[in-house]
Structure P
Amino acid sequence: MIEVHELTQQSELEHAVRLQKEIWGFSDVDLIPVRLFVVAGKIGGQVLGAFEGGRMIGFCLCIPGLKSGGVTYLHSHMMGVAADYRNRGVGRLLKTRQRMDALTRGIDLIEWTFDPLEIKNAFLNIERLGVVVRRYVLNQYGTSSSHLHGGLPTDRCVAEWVIGSPRVEIVLEGRVPPRHEILGRISVPVEIEELRKSDPKRAREIQLSVSEQFLLHFEKGHAVVGFERSEQAGTYLLGPWESK
């Protein structure tokens, strides 16, 4: 039985810091320290952990944000799951707990960034949670010390999770939201994970191609509205943006 609850104990927060190093292989300079977890929990953010049998197997850190016009939202800055618990729905559990907490506080929007080359994360975000993507940021965090990033620029998609929307409710119920005209497809080969290690030059070429396609579509006002997976690639589906 996997349980999710707020992290309030010093020992739990220290464990979350250790998990960062375990999951991403960050050097100390890239680690989010305990004190930021503490601050986030005190100023309206979220600090959540997933546990099985007393072991912390994942965590999520969220901080409050403010948009122009005084619109408040939550920025989900980091979520990680221990390697031996991936593909077991832990990330979705953490996200649904985030959503429940935000809804009770009258918050409508949660945003986060994700690497468009990470096919599994893209599938979770788009097909299992119902996010929409309309923005692409080049090298958001600079060069990372994580072995998972393979020395590539940290290009990121911005996930917009309008948590009370019909689209999100439909997806969380396990149904497929209606899709209108598909105006474009952006594919990422499944071997990208291995190419980051074995052929960084080729991985960078793929990243550049993906970024150019995203930026072109977003300039036209398109949005990512779906995601397909095959044995060869993960493919973003782009179509007209609808606020629903």
Structure Q
Amino acid sequence: MRKKIVAGNWKMNTLPAEGVELAKGVAAGRSEVCSCVNFIVCPPFTHLSQVIETLKGTDIAVGAQDCATEAKGAYTGEVAASMIAALGCEYVILGHSERRQYYGETSETLNKKMAQAYANGLKPIYCVGESLDERKAGKHFDVCKQQIEEVVFNLTEEQFADLVIAYEPVWAIGTGETATAEQAQEIHAYIREVLASKFGAAAAECPILYGGSCKPSNAAEIFAKEDVDGGLIGGAALKAEDFLAIGKGF
């Protein structure tokens, strides 16, 4: 059985005290959701340590939203994977569409970040997905395949076993647009086929999350699809009640 995962990407939202309160809210309602659902929260760097402390004793994991390409050194403003791991993070989001679009992250960049994540015991949540223009041009399969082949195919079988994939239809992030459950299933199944071409039967165990405007009202329909194993949640992760309600979609 693949893991069922609901991961919250808080992006550049919440101050430290607000993040702690949000984490407390998620922890308080955790028992209302099936224990089969794995919750992950990914706060900004500034309050990772406080959120980790708040969630101690719970089964809610914490991840970072990014990490540096290098282990250490003169890289002002960067945060190393070792620093994140030392705080107690278990996961790190890599290749998010906003990092690709706004900060020019390429497969070359992401290969370095993946190497740093694995070297420090972090489990990557690796994001793939197409823009609106690419979707309209019918290139969504090709885009996802390329993003996987250029990075994920460089992993060892052991590393692949700790990977989570998040499919993000970029055109559905922050726009209120959402891929239909059928569209989500179609691309998730395709991604799993691409993974299987390299990793064989192990691809059946890799969680693939949907990351495009997933909310309480559509989570159950999307999560019911065979190859959708949960969600990478943006806006709805900023309210504990909504985040937990998405977990009830399984």
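Quick check on the output: 15.8 is Kirkwood radius over Cα pairs in Å, for residues 60-187 alone, derived from one of P, Q. Which one produced it? Matching structure: P. Among candidates P, Q, the computation of mean count of other Cβ atoms within 10 Å over residues 84-91 that gave 15.0 used structure P. When distance in nm of label points 7 Å out along Cα→Cβ at positions 116 and 204 is computed across structures P, Q, the figure 1.8 traces back to P. Computing percent of Cα pairs over 35 Å apart across structures P, Q gives 11 for structure P.
Of the structures labelled P, Q, one was used to calculate FRET efficiency 1/(1 + (r/R0)^6) of positions 36 and 212 (r between Cβ atoms, R0 = 25 Å, to 0.05), giving 0.60. Name it. Numbers along the way, then the final one.
Values: P: 0.15; Q: 0.60.
Comparing all candidates, it corresponds to Q.
Could you figure out which one of P, Q the value 22 for relative contact order in percent (Cα under 8 Å, 6 or more apart) was computed from?
On the way: P: 16; Q: 22.
The structure behind it is Q.
In this comparison of P, Q, the computed figure -0.91, -1.08, -1.11 for log10 I(q)/I(0) by the Debye sum over Cα atoms at q = 0.18, 0.22, 0.23 Å⁻¹, for residues 124-195 alone is attributed to P.
FYI, it's all coordinate maths here, none of it is from the lab. A quick note: this is a predicted structure, and the numbers were derived from the prediction, not measured. Cβ atoms are built from the backbone, for glycine too; each structure is taken alone.
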